[in-house]
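A.B. asks: Dropping the structures in below, format is structure tokens.
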Structure I
Amino acid sequence: MRLLVTGGCGFIGSNFILHVLEKEKDIQIVNLDSLTYAGNAENLSSISGNQRYTFIQGTINDPETVENAMTGIGAVVHFAAESHVDKSITGPLIFTQTNVLGTHLLLETARKKKIPRFVHVSTDEVYGSLERNGGLFTEQTPLAPNSPYSASKAASDMLVRSYFHTFKFPGTITRCSNNYGPLQFPEKLIPLLITNLMENKRIPIYGKGENIRDWLHVRDHCSAIFTVLQKGREGEVYNIGGLNEWTNIDIAREILRLMGKDESYIEYVVDRPGHDFRYAIDASKIMGRLGWKPAYTFENGLAETVAWYRENEAWWRPLKERNSSWKRL
């Protein structure tokens, strides 16, 4: 099979490509990525000479580029998106342009070309926020996005749903909890804390650090997406979670412990506008119907992630130097 991956130079997309090429010997991958600030070609330098891998630099908003990228394709896994909540607050328009209009162009092109499989990778943030003891997000939870980012992802989800119901388009949606692991852009919580401590800087925590997230190792997420690609039913939504809730402050304390630092490095900063309190995924559908389950414990995965950033300073330091104004989380 010839598989098109959009946004394959990003954090999850690059891990997915590496996962598929390692596990599946009969799949060829075409990677379409515009290489925005969060897309890093270095993520895939290890496969640059692989004959089963082709890279196309281009945007999902350009009809000609998308048309060419989908030529001879048997399935699409769509990661490409603007994905940073803080940036959606300061500059929301690009989120609509990429996440909504770009997804719509992909859907329409795939429909016309009769692509037999299309997996749209979304987020649990489309469900809104949960209270501390407010249960879990299921696939039936009403969408209630609270940021321009999550609103744009919810809109793209609705487009996929509409294409299935209107055109019998073979689209499937996945919604994941917070990811962590190797190759994550260092604006995100876990790599930001790790790299700040490596630079002997303080680590910024929003509010009192009480916000709760369900954390999923990126490699577990990749295996789940591939399971949905292979076994998922058209028109269905599959939640993917790590069954692993942590407050931001407890994650900070665990990273401090792993790195031999004390809590004097914590700096509490003004909270993000509209900051959702808690996300937590019910992943029983994908586990029960498709047989997927996470392989990583958070303790082992976090320790491995800290070690990866320690060993790959040459990868993350140039990214931070180009974005020295960050002061999040």
Structure II
Amino acid sequence: MKKSAIALLVLPLLIMTISCEKGKATNGVTATEKSDTVKTVTQEKKPTLTIDTVDFNKRMIALSNNDTTGRWPVKAPYPLPGALLPYNRIIAYYGNLYSTRMGILGEIPRKEMLAKLQGEVAKWQAADSTVKAIPALHYIAVTAQGAPGKNNMHRLRMPFKQIDTIISWAKPINALVFLDIQVGHSTVKAEVAELEKYLAMPNVHLGIDPEFSMKGGERPGSKIGHFTAADINDAIDILADIVRKNKLTPKVLVIHRFTQGMVKNYKEIKKVPEVQIVMDMDGFGSKVLKKDTYKAYIYREPVQFTGFKLFYKNDNKNDWKMYSPEELVKFTPKPIYIQYQ
């Protein structure tokens, strides 16, 4: 992808100053050498649970769109039983309840938003009937800030009552919940740790955004930040520990990306049975630009699963048109996580 084209990919989020009340396969998929199944035994010694590894491998190959380069599917341990991926395609609405400018979640009234989300889920189900499409609410629980704030961290943690609201909204449509963090001058480890009580819930998962990780002390939004593999592994370690301690099915970790520099040392990112990693192609622009970006940074630097972000407004500017589900399922690999902003 040409540098000039990369430069056109616009930053996907606005830095918002938000005030809130305090407090309130097998071509690519392998298991360990000694076993072809993953087993989980409960304390009560109930019958052993397993995943169908033949079916899993078949699904992963289908998700790769029969890629012939050897990149996809990615070699990784089999997940624990009950894993969401690759059995489901997650269709998520993204945003923050304090802002109408950060995404569809928060931009329009709740009932209208949930109905619209269910409509998108139906479109994806029609586009690819081989994978079940399920809804999700992806909430920005920690927002990067232009001002330093009380702790000089350039980030603002949303009150827990807001997270409680999102969880309550998800229940009627049986949606997953993702809590997203923009660390500013803080760290992944510090911010994820604050959300552990929510991540211990079976339907709550995690998103992390390298764009606003300002390791050089810059103001968020003044340049594009980055995460190292070590940062991402901190999130994976916390999630894996939560899964083990609470005897949960695997957690999904979404990582946003639209430049090469946003994620460093990708080959060192851990792959464990307790966590399923999605590298989400972020950013808006023309179809050609977004496809080139997907190829350059998601396809060519494989981690585990892939996602694709769609912007209702910014992908439809000028003569641009937002990608349709039918178009995206032709990508290699097929994105398994879709986010609308």
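Coordinate-derived values only; no laboratory data. This is a predicted model, so every value here is computed, not measured. Cβ atoms are built from the backbone, for glycine too; each structure is taken alone.
A.B. asks: Give the label, chosen from I, II, of the structure having the highest value of mean count of other Cβ atoms within 10 Å over residues 75-82.
C.D. replies: Sorting by mean count of other Cβ atoms within 10 Å over residues 75-82 in descending order puts I first.
A.B. asks: Given a value of 138 for volume of the Cα convex hull per residue in Å³, for residues 227-282 alone, point me to the structure among I, II it was derived from.
C.D. replies: Working: I: 138; II: 63.
Among I, II, the structure yielding 138 for volume of the Cα convex hull per residue in Å³, for residues 227-282 alone is I.
A.B. asks: One of I, II was used to compute mean count of other Cβ atoms within 10 Å over residues 139-146, and the result was 24.9. Which label is that? Don't jump to the answer; show the numbers that get you there.
C.D. replies: On the way: I: 14.6; II: 24.9.
Comparing all candidates, it corresponds to II.
A.B. asks: Name the one structure among I, II that helix-only ellipticity at 222 nm (-39500 (n - 2.57) for each DSSP H run of 4 or more, over all residues; to 500) of -11000 was derived from. Please report the intermediate quantities before stating the final value.
C.D. replies: On the way: I: -11000; II: -7000.
Of the options listed, only I reproduces it.
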